[in-house]
1. Comparing P, Q, where is mean count of other Cβ atoms within 10 Å over residues 12-19 highest?
2. So Cα extents along the principal axes in Å, computed for just one structure, reads 52, 32, 19; which one of P, Q is that?
3. Given a value of 1.7 for distance in nm of label points 7 Å out along Cα→Cβ at positions 4 and 36, point me to the structure among P, Q it was derived from.
Structure P
Amino acid sequence: MRAAVICAVRAAEVLGDAVIVPLHGEGWAHFSETLDYLARNFDYAGRADQPRIPVAGEVLTVATG
């Protein structure tokens, strides 16, 4: 797991059950991790339900508690 993804998973652990919505995760030459890679690593960490990865051009509705 790369450092940026490790940081994201650790931040998610600190945030508990918070919904994580990664933005600006693809389409930039300097990004080395894809959103699929991020999602897989959240899954490996037992947090597959936490990230909500938006699809470009589509509305993402996130319910708040």
Structure Q
Amino acid sequence: MIGITPEYRGKGISRHILQAGMEHLLQSGSKEIGLEVDGDNDPAVRLYTSTGFKITGQRHWFERVFPGT
């Protein structure tokens, strides 16, 4: 998980962390990387697509709140 506090967002920190992680995995022999992101998280989606990731599927999250809880 990559999480950047608001005052440091937009400075390329996530991109640097992601690229360092991908380089480490490549050097370790990984052939493929997969990840999940909230589809409503536009900055993260832009980051991942701009670094070569492709959307290959979607998942749906279901919740139900019980009355009285």
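Any read-out appearing in this document is the output of simple, stated calculations on the displayed coordinates, not a laboratory observation. Owing to the predicted nature of the structure, the values given are computational and were not obtained by experimental measurement. Cβ atoms are built from the backbone, for glycine too; each structure is taken alone.
1. By mean count of other Cβ atoms within 10 Å over residues 12-19, the leading structure of P, Q is Q.
2. Q
3. Of the structures listed, the value fits P.
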